[in-house]
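Alright, structures below, take your time with them.
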Structure 1
Amino acid sequence: MTKNKNGLPLSGITVVSLEQAIAAPLASRHLADWGARVIKVERPSNGDFCRDYDYVLNGLSSQFVWTNRSKESLALDIKATDDRQTLETLLGEADVFLQNLAPGAAQRLGLDAKALIERFPRLIACDISGYGSGGPYSEKKAYDLLVQCETGFLSINGTEEHPAKGAIAIADIATGMYVLNGVLMALYARERTGRGTAFEVSLFDAMTEWMSYPSLYTEGAGKPLKRTGMRHATIAPYGPFKTGDGKTVFFGIQNQREWLSLCTNVFGDPHFATNPLFATNPDRMMNRDQLEKAIEDHFSSMTSDEVLAKLESASIANARLNTVEEFLEHPQLSSRNRVTTVDTPNGAVTSYLPAITIPNVQPHMGPVPAVGQHTQSILAQLSERKLSR
């Protein structure tokens, strides 16, 4: 397997990222995973404030470690003349620039995407913001949970009694992935045209895409999706079910073939499939409480392992309700070698391979940097190149 960046798809690409928190760092880390050189520009001394979110992972922030492996940290005060010149020099040599400064800050500094590609026509530059340019919210500060609120996500998530936020930073993650998509598209376009691209991605627009289905449902049905906790909002049966040993199993039925298989091969009662209360998915949704009681009655004489074995044999998608501790020991991770370690200033920590698997190519899993760890080496490289011209 390829062990160095030269064999990776993005080797030779240089990314400069004026980044903080999650969305931009996650996007640039994905680029680093596949060979790009990522120079992370941080504030001198304290650096990215995500470094201080917690100190639970060998004294480091778990979220920072997750989003910042394989990068070089360059400490710059971009309002200082010399440091700003350093940044300009880097941008002149970079392929990609990402920034997620506070609303309006990049434009005031002349570091917004539009201004940058006027100075550097081959550059791919992305502005990452809370609500996008234009509109009454363009200058509004935004964090993940707040955008979940504004886009209605909390209104459809949780139990009937209590709305709930996403337990992970879904708005940030969605944004980071759309930034990654945009960068890759722009790199491909530059190969054909020789020109860079200025584009933007906002947390609000990313969550708008994710909220498309519930918003279209609401428009069509004239009412919003109900909050259904661990159950699916529009498909039944799909969710948690108690078994005879007191444990909970999950399974989902997506079509009539699976419904017939469930009744025939798991319940041993093919006639149950044609019960007029449960014959179609709309019927099952209308009578879900009765349906779930009937299913749990069928399961009451079986252990969770027996139920899962029957579901698997019947080709019914199923799952255990694992804790995070159980996930850490999941056989699908260990058997496929999806877990590795990366170095940090405080020692090696667990890290997971990127979700994309490319045969015979090993992603770059480099260290997590300390604040400004690479400042002197980057400045020395720039100085050497300047002298050689």
Structure 2
Amino acid sequence: MLGKLKQSINYNDMQEMNRYLIIKLLMQLGVCSRVELSKLSGLKQATITNIINDFIKIGLVSEIGSKNGSKGRRSIAISLNSDRYKFIGVRLTRKYISIGLFDIIGKHYFLNKYKFDVNDGVKNTLHIIENAVYDVLDKYSKDNILAIGITLPGPFIRTTGTISVNEFPGWEQVLVEEYFNNVFKIPVFFEHDAKAGVMAGWYLNKYNNTNKTFAYIIAGHGIGVGVIVDGKLIRGSTGTFGELGHTSINFDGPLCQCGNRGCLENYCSTISLSRRIKKRLASGETSNLKYDFEFFDIVDAYKNKDPIVCEEINKNTEYLSIGIINLVNLVNPDVIVIGDEMVHFGDDFLITLKENIKNRIMPDLYDNLDIRLGSKYDDEVLVGASIVAIEAILREGLLLNKISKII
């Protein structure tokens, strides 16, 4: 009996892996034939036929005519109906909540952002997220929304379902996974924000990162990194791999809320950058910035060569380069993408950052390293939140079960 159960479980797991592989291939190819899918996946044509027939029944795939194959043979062309089912992405940061509605290839249909004050308490923030999600569910109730992905600033400890974030009082007592799974009627999946960022880049193949060691650094309110090696996301035993912001760059530095001293995050986050600039303004130094500036005021001042801002951003760049050097020596990535707020500092920032790194690591490491900025226009972590939900639905075998309930 036990042997039959194991055999059944293994068979079901294999089915879901095959379905996941075929969806990924359909995303990459756009239009293809069953024969092409069989060759690329290594699966038998009978298996491909069964999977595609299941997908056609649930409206995930359509036959769209004929296609030329090898030796002039024609075959039926198939394509993914990427917009048939939707996923909600939610991003929680230290200052705002973003929410969007996405399809299976990461295209957005709705985006919104809500500011909040951490001093208003955890319950207030939770209610903002709840209301924002329900607004989307109500507005797009006919769009077949399958799941919700939520990204959280770190450290996010997966084994307990809690987060412990600098300047986020009270959150370490909230079991976020349990809370939201009780609130919403559709599956909710969670991930650390930097890991969601790297998942978006890899899943959508934005940075030609197939079969590479690919790192995505969040450089904003906090500093974190997500790393994928040969298609596999690294999480660590408690899920806290990638807390780059809590690596020390000064063993005699200020005490961090994490218990460490001299944490990188306390030197080069955009929050620490703002504090240093405000301190200089308060002392009477001359700048075009007003004391109540916002982040994009800093960006404009940097572009206009404001002396105080340029000096402080150069400090940020120096500190961040130290963290990246440590990352390179530990992980040896092929590609590093710098994402989040610091993307808006642009090419001058990137050139300085790369020069700092080049001067401090072995030439062979630098020569095989591609460092680039992420998107200025897309919140890659928010897109990653939807990818978290999509990946989970696909990998955990929930796709057909969820869709069958809809249709």
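Taken together, the values in this text are just the output of simple stated rules run on the coordinates, not laboratory data. All of these numbers come straight from a predicted model, not from anything done at the bench. Cβ atoms are built from the backbone, for glycine too; each structure is taken alone.
Out of 1, 2, which one gives 23.2, 79 for Rg and Dmax of the Cα atoms in Å as computed from the coordinates?
2
Out of 1, 2, which one gives -14000 for helix-only ellipticity at 222 nm (-39500 (n - 2.57) for each DSSP H run of 4 or more, over all residues; to 500) as computed from the coordinates?
The read-out comes from structure 2.
Which of the displayed structures (1, 2) returns the greatest value of distance in nm of label points 7 Å out along Cα→Cβ at positions 149 and 285 on calculation?
2
Taking distance in nm of label points 7 Å out along Cα→Cβ at positions 133 and 261 as the criterion, which structure among 1, 2 has the greatest value?
1
Kindly point out which one of 1, 2 the value 6.7 was derived from, the read-out being distance in nm of label points 7 Å out along Cα→Cβ at positions 45 and 301.
2
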